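Engineer: Some structures are shown below for you to check.
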Structure P
């Protein structure tokens, strides 16, 4: 059996049904045209029912039988759910919350990533698994753990605190420097030794914002190291196929950092009609983290949930388009959670491919249809790479974690504002940006839009960004961008860390947009309300004032709100305020036109055309996101890859349709 380049499958738990349904399950896998199953992430108690007594024979039998039927396997390390004999023998391995209570057996993700005892047991079982399956030709990849995340700021046990002190000492060097950088003479907080510091409590008022962010960052890195150690163990024991860890669409666990020592980016997502467009945001973001196709390791056929289902809408065709959307963004795999629904337990109401009783779900035919589309479009989807982004928008876990410690404006939510107030209007206007992690390269990008990027001191991003601007890049920055340093504090000599020195403007006032009834007036005389924040600038004659404040305050009235500044061969557009959507779109389109990077295809507001390239050949994946009829205006003659139909001009796009189009003129 030759390996396929595109994979469609599901999470599979034969152990839950005591291996009684395998033959029936495989028949339905084949009917659904599935070619891969993911197994083992919650099976530690079956792999090692008693300490040191390992049993992988059952899994090998399942892997062998799947392979005999044309189905590959992804195996998972079971560190997410330590068994009862381990948690009873070593209760100190359990995660401890900020009130001092330990996690109880029966959940998941309840082991401490910094516990030496826990890590030793993980090391043993992962080594044994790797040695057992290292040469099995049916195993095409490994998943480490499951959805690791610093829930409630992570673990607060004694092991973690010892490592936290090391983390602080590495960053701040001395306790005096920490006291100074965090201004700990406030409330007489200052310490004389690192080990006097207590972990930050989760509370609405009174927590030190830098300590909160510092602890979240530490826990995020502890999780990343926990994953990285397992990747090393797998490789040391002979694993040569791709290794990854499945991550959710939550932001505290930095996707870039977590994937540094991994081979393939994995994403789990659960959306519905209401927010399906957000998939485009997340798929683009994940697709750019590594220079290889990502794997979508979990999604639902319809409604997701636990002991109750979420009351969302999943119209006809939703399973079809939700199955295919990862492939539009250069994904090479999509897995449903789960294949056969559980008959009991914490997630018994979650949707699946077949029911607990072994019957196809009502959208089973859409899975089959999606598999057939993949088979017909496979060559296009594997040979045409995702085109390099020319217009991108910044999205940062570091920024999210800073805002977790200090909202700046009450009620501000970083991810929600980025997706709903920035990405969504751009998407609907046909100018959806690529989503850029600051740690990724800026190569090929002509315009970078960075709203709410509260700190640009993330890795070497600031240095690379400045060089990029000087070489001709256009940076649209703000609001609330570049206002915190690497210690999560304000800058002391200027409001911005870098922008004022680079541009020569001065940020003289900073107020929430609700303080005054300010509006801003653009050069063409159009007025706009503002939201969230107002920075007020003093400018020089060489600056281009794009919008000025109309304000009841004489200190603010007619001063600059949005300013264009030449920097080297490039430009920085400093946004002191967030205007209404129509004016934001007009502003960004002005700079896309200036940089000659506006999209080449025009689409209706519900359709997204994702550019693909194979050498000199051009193509597009066209997807409908909102369950509406739409259209795309082609810039030449194209071939519909699935139907072999030649197309030109304006073509209709049906609700939740997926088209692969190759330009042929």
Structure Q
């Protein structure tokens, strides 16, 4: 209701009487504030009966009128992480800078934070750089008619929740006018070393409208589907300490890098507390979809929003009135061939094909149904066809045999169905042995290269289980020598040997003395395996026939080392004379917003002189997992987070997000350079 304005005490009493009647009826009250109170303009005051314990208008009276003295937000926030006024009732008067009031009742599909952020008008700022001028008003169950820029007066209780200072238990609120100007605070990253921690710097902006004048980069999006969050960083993407850190790697260096990265980064959030919302949030119009995706490495300029702290994370909540526009990098084209022969390695993300006849699902890993397998196959075929390698190492294949319906023969047949019969053949190494569910395998183009002698599966216990635990840790390596064929233009020239690896991951515990708090779990297992492999390559013939001696000089070790560029396993190979195809700037994997290369290729000194190029094709690591082969059906054995939301199209039979690792490629020449 609206009460007529009056300049006398009788008019004010009449208004309160009417308000009392409406409150007793359980309705909201809308009052024009008496100008005699000292307010400089008109205003609307609202409250709810439920907010006043005895159903009276006491809350209205105690809040006062627009323009009356109020507690400054800077006093509520204080100059520390916790409010000095926690638990006290206060009246504030400030401008709405972020409106996130939607609840499960008002918008079941996408509830928000159930409140709004307010900030002092510029004229009321205290001028201290140590105190915030912003505050979150937690007002659950309501949907007040507010917009950014409204001046409001609120009576509530100061509270702390999950490290965030807020105004809760709202008992009365008035919308006042006019509002004075509010200017966003400019945040500069990285946080200067003058501040002990990132928190100490961000705390002074908690709850405020902020702006970043520097470009920020999407460095991680692993939590986009579940939490609606993107990790942003200043100065480009975050990179793993083991990739770029100065040698020798140390705890001090790791801690220093972690602190530097924290000072450069924060989260962009979807301003709601729900998980796995469909459609998946996208800060730009249209929602996240296969044709409206976000790539890691994208940049955003002049980001603006409200800085919030909750559950140990600093987040920027976009404002409704301001668009967030990403400069999304173009997806890279397939690598251009260089040299006479191209070798590549591709992780196939647990390619398990059931019984090979459309049944046998679920399997131990990979696709959960025949429909998902077809989607996975189509994406892998698209990647393999575009990559166009002459020798292709494949990782995370189902560890089965050479029969027509087994995983590697079936994938080879699918590729040939797209390219033509016998374009590719596979190395018939069969099951690799041991209890591991996955293995490595190879495909090759028989018109370009031919196997020189049979393959070897290097499954020595000293390699697969260096610490004699009784469990297979590293997958057996696959070793095959090739000789260039007629279509390479170098028929009969020197042979070369490919050693394909997939070492133990960092995700499993291997025990004290093996696990490293700097280089990850099982670092000792990976390092000792490479030491054993180097000794074996130095002392054993790697191929059969007359080409053996020549082949031993031309060795390419390639695969998933589960080790970053400067970590111990790679150092062992370098000390043995092997030469990196990639440099430390490369990345093939992104984990928790931090990029680095787990996949590598190193050439023996002799083969290094034959290198014609190499690199990483970024089709997977920078893409969101939402774009993979999983569908909208929750199959038997499938986890909830693997089921894809269905309101937007997410799948395409293209190479992008065919796996979680990017393929690495190497060009070799055997003709005269």
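Engineer: Out of P, Q, which structure matches 3.4 when distance in nm of label points 7 Å out along Cα→Cβ at positions 247 and 311 is calculated?
Structural biologist: Numbers: P: 3.4; Q: 4.2.
This value belongs to structure P.
Engineer: Moving to a separate point now. Please state which of the structures P, Q yields 14.2 when mean count of other Cβ atoms within 10 Å over residues 167-174 is computed from it. Write out the running numbers ahead of the final one.
Structural biologist: Working: P: 14.2; Q: 21.6.
Value 14.2 for mean count of other Cβ atoms within 10 Å over residues 167-174 corresponds to P out of P, Q.
Engineer: P, Q: which one has distance in nm of label points 7 Å out along Cα→Cβ at positions 175 and 519, as calculated, at 6.3?
Structural biologist: On the way: P: 5.7; Q: 6.3.
Computed on structure Q.
Engineer: Could I ask something else about it? Supply the structure label, taken from P, Q, corresponding to helix-only ellipticity at 222 nm (-39500 (n - 2.57) for each DSSP H run of 4 or more, over all residues; to 500) with the calculated value -5000. Walk me through the intermediate numbers first.
Structural biologist: Values: P: -8500; Q: -5000.
The correct label is Q.
Engineer: Quick check: 2.9 is what I get for distance in nm of label points 7 Å out along Cα→Cβ at positions 79 and 151, calculated from one of P, Q. Which structure matches?
Structural biologist: Numbers: P: 1.8; Q: 2.9.
Only one of P, Q returns 2.9 for distance in nm of label points 7 Å out along Cα→Cβ at positions 79 and 151, namely Q.
Engineer: In addition: Thinking of P, Q, which structure, once FRET efficiency 1/(1 + (r/R0)^6) of positions 71 and 239 (r between Cβ atoms, R0 = 41 Å, to 0.05) is computed, gives back 0.35?
Structural biologist: Going through each structure in turn, the value belongs to Q.
Every read-out reported here was derived from the displayed coordinates using simple, explicitly stated rules and does not represent laboratory data. Bear in mind that the values here come from a model prediction, so they are computed numbers and not experimental data. Cβ atoms are built from the backbone, for glycine too; each structure is taken alone.
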